[in-house]
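The data blocks that follow each hold one structure.
Please treat every number below as a calculation from the coordinates, not as lab data. Here the structure is a predicted model, which is why all the values come from computation and not from measurement. Cβ atoms are built from the backbone, for glycine too; each structure is taken alone.
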Structure I
Amino acid sequence: MHNIPGATHKLTQSIRAAGWLFTGLAALPLPNAFAAESSDQEPTLKSVTVTATRREESLQKVPVAVSVIDGEQLERDNRNGVASIVQQVPSLNFRTGASNKDTSLFVRGVGTISTSPGVEPTVATVIDGVVYARPGQSTLDLLDLERVEVLRGPQGTLFGKNASAGVLNITSKAPTAETHGYIDQSYYSGNESRTRFGIGGSLIPDTLKGSISTLFGSYDGNVDNQHNGQEVNGYNHRGVRGKLEFTPNDDVTFTLIADYMQSHDDGPNGVVSKSLTPAFTNALSPVNASSHNRDINTDTRSHVEDTNKGLSGQLDWQLGDYTLTSITAWRGWDNTQYQDGDRLGTVTAAFPGTADKGDLAFDQYSQELRLASPKGEFLEYVGGLFYMHGKDDETYQRTLTTTTRTDRGVADYSTTSDSYAVFGESTLNFTSDFRGIAGLRYTHDDLEYDHRRVSTSATTVSGIQPATSSSGSVDEDGWSGRLGVQYDLSDTVTTYLTYSRGYKGPAYNVFFNMQPRDTEALKPETSNTWEAGIKATSWNNRLTTNLAVFHSEYDNYQANFFDTVAGQVVTRLINAGSVSTEGVELDYALQATQQLKLSGALAYTRARIDEFACPAGAAASCNVNGKPLPFSPDWKSYVRADYTIPLDNGLDIELGTDYSWQSEVQYDISQNADTKQGAYGLWNASVALADYSNGWRVALLGKNLTDKSYSPLLASGGNYIYRAVPRDDERYFGVQLRKDF
């Protein structure tokens, strides 16, 4: 492998060998010693269908590394958003922030950290076929989930230019012909309440079906503000999602989806975990900084008001054996954030007060048209056209208060993006067991920005640059694609080898303190990935083991590095040079008996900086070659066990437990020694009593049973280190009640 020291290379070879051996053993017949308990029905795993190739296919047959999470299981586990999914998918990581505008997804160690509206995400989020242009849009509560698919590695051929590291592909439940409703009420310690209600069924027999689901959720929080005695780090969410499915005949289906989510998040702008100077320690009092601190002392309430809404129409038209699909969509996103930049309760001569307010209004329009050929022919293909228009308008205001004066800076900026693409991927069935894969996508990007900042000070003051204005535009053409072969060793074991090229378009670093040196466009980011995989189903469909080995190289990697602006350390978006990531991933599931199911995943990901392009005026060390990429632990694992005890009176007792673990992770690309999170594990468990014949279930949950405090984000504030506090930073319990009718 590329750039691996000898010891690590040997370790990687051992992991590969063990993984291949494990999968090979899985393909062998089940010995009698491991046979299932006798029953009227032989236990088997439930089949899993995915749309990773823009068709519905079996997970065990698609030549793509995919992790699949059942939507119902996520709801039962109180995993309600994207951030909570990362514990179950070792190849997926998430950067949290004071606002969902500041969030990022990482797959196989690669993602983009930036609040600039002029850069697209590295990991695409697709919900019901609609691509979300900004990462902050995808952090909303997920309603009525069918499943979540995490497609690992470049998926730019079929899913677009902002899928250069992977795709989060989310599918919500389709309406059913049978009238059905439910109400789900959950209570958790910390005064957290979640209410979900849904109803659906046939509106016009055989022609029109519909469903609607609602969510009301609230949580006081787990962080105390010593300045005013308020509890923060909570939320208040409410939303609704509706679907109509119209089938005028057997050949045409039209699905209309509308959703609206309103969120008020009371998250602090970081909790101080380490003070770096005695003066700041005194200013922070009565709060004591520590790695498990959950107290703040701030005079400005940091919070976010967020509205996410959308409307989409999908037409599926059977033209003989061909399927024509059209998806037309609009999404709107409004976000207002208030942040306490100094994280202190009083203004002093040494520590002036900083308060920020940012307003964002974003709209996107997209149109996708694709044609899928019939299955079973020598040549099978999916091809189409794609267009997306995005318009972002933002106003950001910073107020600086010292003991003698107050200064204010206001920046108005906007970006407009248009992306056009033509794409296609084909499968050539040379024999019933041997297939070739070829795909290509051409993308044309137009991106422009406009930026204006005014300031009450003609000179630089802390955190505010003088007045300036600039604008610019750039257009680029990009190619992405995939080549590969797939060979079935048997009816239940398939192998594949693919090469993929990823492309992420040009970018502008558009932000509040933008300066003349930030006006040049960043070059597109490209990647080359090799992946080999084997997927095996064995022991009478009771065991699946899927293994993937990969190596990726990224050029003109778009990343944030540290710079000094107006006396404050800020992140600056740059083409950071070249990075690589390589590793091994294993997913498995075993239906051991009719009552017991075991499942899990393991990932070894070696994501490293190869050649770092140090920017002029960098405020941190550029000696980072060979160091890990941020938000990428080398090891992550997840194991789960579910056991059902049927009772004679028709009741079921359901026991569930899971454990996730990850090795040390660095959150800072400059390799700050204080922004490392040590290895940690989280243990959860649940017990439920259910009567499905009468449609009810009650469950007791325990989260983080070992009471392990950890941080999903550590960052430097100059005089201190601050941390994000997750919901499960301490042990908590809850009860869920569900009634179907």
Structure II
Amino acid sequence: MMVQQVLSRFIAFISVRSENPELLRAQFSALSRLMPLLYFVLLANAWVLALAFIHQAPLALTVYGPLLLTGICLFRLVLWWRKRNVAATRERVMSELRRANVLAGVLGAMFSAWALSLFPYGDAYEQSYVAFVLIVGALGTMFCLVHLCSAALAVAAVGGGFFVCFFVATENPIFVAMTINVMLVIGVSVVVILFQHRDFVRMVNASTEALSREKAQSRLLRMIDDMPVAVMTVEPDTLNINYVNETSKRLIRRIEHLLPLTADDLLGTCIDVFHKHPQHQRRILADPANLPHNARIKLGPEVLDLKVSAVTDNDGAYIGPMLTWALVTKEVESEQRILQMAHYDTLTGLPNRATFYEELDRRLATPGNRVGLLFVDLDGFKLVNDTRGHRIGDTLLNQVASRLRSICNAPATLVGRLGGDEFAVLVPHHNAEEAEALARRIITAVGVPYDLDYDRSIQIGASIGIALAPQHGETGEALLSRADMALYAAKAAGKGVSRMFQPEMEARIQERVRLEAKLRDALQKREGLFVFYQPIVAIDTGAVIAREALVRWYHPQRGWVSPGEFVPVAEQSGLIDELGDFVLNAACREAVGWADGARVAVNVSASQFGEGTLVSAVQRALAETGLPPDRLEVEVTETALLGDEQDVMAELRSLRAFGVRVALDDFGTGYSSLAHLRAFPFDKIKIDGTFVRDAVERPDCAAVVQAVATLGRRLGVSTVAEGVETQAHLDRVREEGCSEVQGYLFSRPLPNEHDAPIVEELNRVEALKRQAAQGAQPPAVPAQTP
């Protein structure tokens, strides 16, 4: 087992390895040059030894043996000559080197065996000559194979093995001593060959690495020359330019008129030509500790962006600075524009939200500073923007900004646009009277008509909320929040006015937040929410042809919450979709069981349009409840049509295509326009109850009712008079030509049969609460909400 391990390791040691292709090629090249010399040494020794024994030994040994060796060597020499110009591929190199390993051992064995076969035919001198030829041949062959260490070791092993075994077996003291000397010489030769081979390998590896580095450097220089980045290198001592790539030359040619040299004169020129005052740059470039370094240099109208990095050798020694640079004039202009865009509104040129907030925080952070904040919101701008187009809207905003600048021109007064139609004014004092006077001047100025169109002028208004620091808040966030609350109060007061922040405003906002949380909880738990139904009656027959679904909400602590209070909260908080789905599903489910087959009418908030969810919600409700589409009416107010009218109309057409009827609700109020009746074929027009109730006493209201009824007949559309509470109301709308009526004269909104006992009990509880609060007897409790 030990012998096998030693033998396997020896074979692995002398085998040809393929890990280093460059070393294999170098060994093959060196071996090819020494191969003729090797064969010469071998044949010369063979024929000289044969001549020495020509008369003592048989011809088979003295003639035929050398001839066989000569034939083999000549055959190999012919092959070598024929293949000397063949490409040295990796496969060929490996094959030749492995063949050389094998032949070295075979020829060594043949030569040793032939030479030792002559030994018995000679005297002591001739036998000594055999030993001499063997050792000289082995050493000569080994040194010819020094570059192929594996082959040289094979010769040493085979030749030395034959020699040692043979001469030790003679038991002649002289030959044994000679064997010991030969073993020492071969051992030393092997060591020398190993050292030579190691140095050869190192030399080849160093040469390969140098060549690779040279190629990499050449490739890098070609890449740098072709790079779109301008590159220069500089002598560290003189700061003279010693390398310039083509991109640098091209860029220099663009600015030659700004420099005292041309692109072709760059090499050898000091880099000071780029600086009016180069001392600072010299100090930076002279010391690698200052690198990397970035700088921008202005040359006339051009701007150069300069980046300097330190170039070091493999040992870390500083070679010099390398400069990459570019003309960034346009980039600098773009950066300035981006900076302008980042801090100023692109439409009006006023400071934007971020800049205004930053200035507000800066002033508030100054000890003892007093500021006032006016939060300005335009009244009626959305209608102008939606009906007249965004171009007119942008022009209007520009003129508003111009008026604000002219009004708010006092020192340290800042006007900013926070977004949309919201502006803000920051004043350097906390005087309430002065702030309110400025607000009045702004409202007056903004309210003056604008001549934006060739045929007519446009008039809008402004509402303003005011907050002062420190009495209303000491941080920007608190001041903005309270100015917003004051603006909300100004809007609620009828618009076109200003309001100073008051603590009770915050209480109202907090109450609204609490109401939103309670409504969200009620929607999640489906507790306290009911759908009531009010009939819509045909005037000519008195039959109920539809019922309008109306949502009601009861809260244990607040009692019955008015829809006018919680529906706006749902719209503003994003709960309207969920609330609308609840009403829609409940109404469709209830209508399926109506024996009279009446339709059910469901109001759709303007906030539910434009999100792409309404049509799918209606289809889902009809599919789940089984209500036929033609028994569902969707009631929409004209407010919903003032947003993205095309998208809203597209959703309404989808509903009509599905079979659902569409009614225009509260016609005659707000933004009523005949254009909407022309743009979409509504199935029904509902006349607002304010006109109906006043039609008995006021001819103008009666005229409106008659006009809408006549319009409905001409369009083939049903007209519903809302708010019919008395017989006089009914008679009037019948005279004016309405086809359907709705109001307390026929019925209040009532819950369904399932919810009626629950509602009655809730009403009873509310009556008890009022009785406890008033100290009076509870009145009779009706079966409907207040």
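When distance in nm of label points 7 Å out along Cα→Cβ at positions 354 and 562 is computed for each of I, II, which one produces 4.4? The value was obtained from structure II.
Given -18000 as the derived value for helix-only ellipticity at 222 nm (-39500 (n - 2.57) for each DSSP H run of 4 or more, over all residues; to 500), which of the supplied structures I, II does it correspond to? Corresponding structure: II.
Can you spot which of I, II the value 18.2 was calculated from, given it is mean count of other Cβ atoms within 10 Å over residues 194-201? Traced to structure I. Distance in nm of label points 7 Å out along Cα→Cβ at positions 362 and 586 computed as 5.5: which structure among I, II? Computed on structure II.
Kindly point out which one of I, II the value 44, 17, 10 was derived from, the read-out being semi-axes √(5λ) of the Cα gyration tensor in Å, for residues 594-729 alone. Of the structures listed, the value fits I. Taking percent of Cα pairs over 36 Å apart as the criterion, the top structure among I, II is II, with the largest value. Quick one: relative contact order in percent (Cα under 8 Å, 6 or more apart) came out at 6 when computed from one of I, II, so which one is it? It was calculated from structure II.
A value of 0.3 for distance in nm of label points 7 Å out along Cα→Cβ at positions 138 and 186, calculated from one of I, II, originates in structure II.
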